[in-house]
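Input: structures, listed below.
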Structure 1
Amino acid sequence: MKKFILGLILFLPLLGKAQAHLGATEFEIKNLHSDKTFETGYTDDGKKHISAFMVLGTFVYYFDKETGLSDFCIQIIEDITSLNAQVEYYNKKYVIISDTKWKAYLEGGGILNIELTYNQENKMYVFTYTN
């Protein structure tokens, strides 16, 4: 268990924009995570998304129909240890807006809004990443 937590702590600096990949193409995201297997799907209104399981949960990237760039990302948390480690990291690294919201000021002037919600229906925690 200690090795798992240490591994999470070492991996956490790669989060934020690195995981949300907002503004990236599908090709770029898949190249960044070439060791992962992605599934492709579409929302009811035809918006494309890809998803893959990663160390801290399943990430789902949604793409704008016109530009083909990722404009929304969700992360489905797999376990409470990952959730606690990630919240602790966000509390240290980003501006805390509330107990469940953070704002990341990125290099180059970008802003990443991060929100944690609990999905009652599916009984899971979900991070959302938006500009």
Structure 2
Amino acid sequence: MAVEITNLTEGHERVEAFIRAKAALIDTTGLSVHIKHTRARGRDVTGYYRFADRRIVLAVKKRLKYPRRAAYGVGSKPVDSKRLGSRPYKLVWYEETFTSAEDLLVFVAGHEFWHFLCHSGQRGGDY
């Protein structure tokens, strides 16, 4: 069964093409993907995989300027000194330059597909 894609942006065909190509390689039974613009305050781009209804949502602000730098976590490392109530690790961040909304959304789509693969048992672990 093909993934159901709803594109509410009137554009971003490259994002749709990426999703269709990747979805063809895995079992996407029951999965839907929604591509849209966001008006959320403090968020230029957002994405999530919702376990309850097997939905991936990808959203980007309509009028962002490019190129655009964005940082994302790539791992963690142990913390030498532990303060009461603090985490025993520190996140490691990587910064990337994105040249278009499509590049940014494709990156987010790949990340959310990772969560879907872990949830659906097509990939071991969620780390």
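Nothing in this text is a laboratory measurement; each read-out follows from the coordinates by a stated rule. Note that the coordinates shown come from a computational prediction; the quantities given were computed from them, not determined experimentally. Cβ atoms are built from the backbone, for glycine too; each structure is taken alone.
Some observations on this one:
- Structure responsible for 23, 17, 16, with semi-axes √(5λ) of the Cα gyration tensor in Å calculated and labels 1, 2 on offer: 1
- Origin of the value 16.2, where mean count of other Cβ atoms within 10 Å over residues 33-40 was derived from one of 1, 2: 2
- Origin of the derived value 0.6 (distance in nm of label points 7 Å out along Cα→Cβ at positions 25 and 113; candidates 1, 2): 2
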